[in-house]
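Undergrad: Structures for review follow.
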Structure P
Amino acid sequence: MYTLRAFEQRDYPELVRIHNVLFPDMPRTLKEVQDEDRRRSERADHRRWVVEADGHVVASAQREHDLWDYDPLTYMFEIHVDPDHQRSGIGTLLYDTILTSAEDVAKLCAWFKSSFGESVRFLEHRGFTETMRIAESCIDLNEWDESVRLEHERTVNERGIRIKSLEELANDPQRDEKLYDLDRTAGRDVPGVTSEPTYEEWKKIVIENPYFPHDCYLVAVDGDSYVGLTNLIKVGGGTYMVIGLTAVRREYRGMGVAKALKTNAMWSAKERGFSRLETANEVNNTSILSLNMSLGFTRKPDWLRYDKIMK
């Protein structure tokens, strides 16, 4: 009844369809998925498979390297099965295929929503254990009091710090190099980050990425120094936005820089006509979670990371 084969270009529409059935609150478009694949680094090994039933794709799986947690023998993987074909052995078939494709793998890792109880049981039955939990939060910007932005921005301005967009920093000839250094230095404190992309990989993923609007990529600037950043990502065909990395250099923490960056990002999203804004943070990062809640964000089901040491 079911046929396993390697992914082909013609499978993209069904790949997107299955994702959107499983994650209706996180829709993706065909163009988004294809663009993401085109931006993949050559050193980040990536393979994908599909399962057909009566000539129609009903499931997919992929395994890949993560540039922010890079190890040649560690793979992130995901398995998506159309709800109409779940509990039929497809998940096991795809999992076994992933194992066979990476015989020397030392560790396998997977992310999924905590509300997916069957995924928990599937992985725990195979020896996986939870290693990280990410709190996802959202806000309706129509209900947000944007006046708090001015208060937080005034606090950092009094310290000589200004919030500027990537667009406004275009005349700085060292802009991208300084941002890369800030991203790497401050980002090393992000849980789960054990490595970083090269400068060229980072530029391709961030600076040259049309889903990271330059007028919504915000930087805290102290003189000529870049001391904090946050960015907004267009998702779901532009139906909503996500706050990506918010990072501040250690010596500038506790000064209100993160609050100024985040509230300016929220204002930028609202100015662009977006009402839905989401963000995600590791559950033990209580300071940023408290900040999000104080700004009006509400928690959604957590994302779980499950790992298995293979050898």
Structure Q
Amino acid sequence: MDNSKDVREFLTSRRSRITPAQAGLPAYGGTRRVAGLKREEVAMLTGVSTEYYARLERGNLRGASESVLESLAAALQLDEAERAHLLDLARAAAPSRESGKRRVRSEVRPSVGRILAGMTGTPAYVRTSRMDIVAANSLCFALYDGILGPDTLPLNLARFMFLDPRARDFFLEWNTLADDLAAAMRTEAGRNPRDRALNSLIGDLATGSTEFSTRWARHNVRFHRSARKTLHNPLIGDIELTGDSLELPGEGLTLIAYTAEPGSQAQQQLDFLTSWSAAGKHWAEPTSANATATSTPPKSD
């Protein structure tokens, strides 16, 4: 797989954001013709020749040693996610490697379903690395009322975020969350570059959403671990929650759980939604993408 374009654009974008002062280099008079560092400056900071760095930035990471890549990451002041992305790009460029090729599960084990069902006061769902929600508990269905339900699984979060107009009303800090989601997908694409379904999804989003294509072109990457989100629910109004990601090792799945600060208004809202959901018994538990709903959630007043 030729990933030279991704390598070139990633390295160029990271180089352009660092000033000589930030890199600890002396400032010289006159106007600089390039934004950020020059190639020869990055080469000097990395400890390689300008010709060798130019080859790397043209997109050829084949044969680059881990020590060189680590030095380059330090020179470009890459954060943890960016450093990992650089190493992923290098692995993908290696010949005769199956890097990034892995099976993505679309079902959850019954025991994981029982964990979801037992989280009675915590909205939670399980998603794939492609951002498909494949299972959720009833409180999550109540929180995502009108968007997520047994009959809508699997629901792709990226398609919802960028292609469904309801997303801007549901995620009140849409721009920030859209930035995070695009960056998380860029991270996954670097980690799993031969995933045809993922590449097809990215193509659909780039074609259907200028908001996505603009963010994708920035080559930003991040680990999707924890984020504060303000959501709008038709029953309880606006609610601020913290979403935490818990990896399920060996499954290729991630559990997302929402919590509120103890004693906060958000916790009171969540308690009310929990009581409302439990009293109505709207959905059978546990529910996953391969399960059949036993009832239809009623409309909220």
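Undergrad: Suppose semi-axes √(5λ) of the Cα gyration tensor in Å works out to 36, 21, 19; of P, Q, which structure was it derived from? Don't jump to the answer; show the numbers that get you there.
TA: Values: P: 36, 21, 19; Q: 42, 21, 16.
Comparing all candidates, it corresponds to P.
Undergrad: Where is relative contact order in percent (Cα under 8 Å, 6 or more apart) largest, in which of P, Q?
TA: On the way: P: 24; Q: 19.
When relative contact order in percent (Cα under 8 Å, 6 or more apart) is computed for each of P, Q, structure P gives the biggest number.
Undergrad: A value of -13000 was computed for helix-only ellipticity at 222 nm (-39500 (n - 2.57) for each DSSP H run of 4 or more, over all residues; to 500); which of P, Q is the source structure?
TA: Working: P: -8500; Q: -13000.
The read-out was computed on structure Q.
Undergrad: Taking 2.4 as the value of distance in nm of label points 7 Å out along Cα→Cβ at positions 130 and 250 derived from one of the structures shown (P, Q), identify that structure.
TA: Q
Undergrad: Here distance in nm of label points 7 Å out along Cα→Cβ at positions 122 and 218 was calculated and came to 3.8; which of the structures P, Q was it taken from?
TA: Details: P: 3.8; Q: 3.0.
Here the read-out was taken from P.
Undergrad: Which one of P, Q has mean projected area of the Cα convex hull in nm², for residues 26-65 alone, as calculated from the coordinates, equal to 3.5? Present the calculation step by step, with values, prior to reporting the outcome.
TA: On the way: P: 3.7; Q: 3.5.
This figure was derived from Q.
All of the numbers you see were taken from the coordinates with simple rules; none came from a lab. Note that the coordinates shown come from a computational prediction; the quantities given were computed from them, not determined experimentally. Cβ atoms are built from the backbone, for glycine too; each structure is taken alone.
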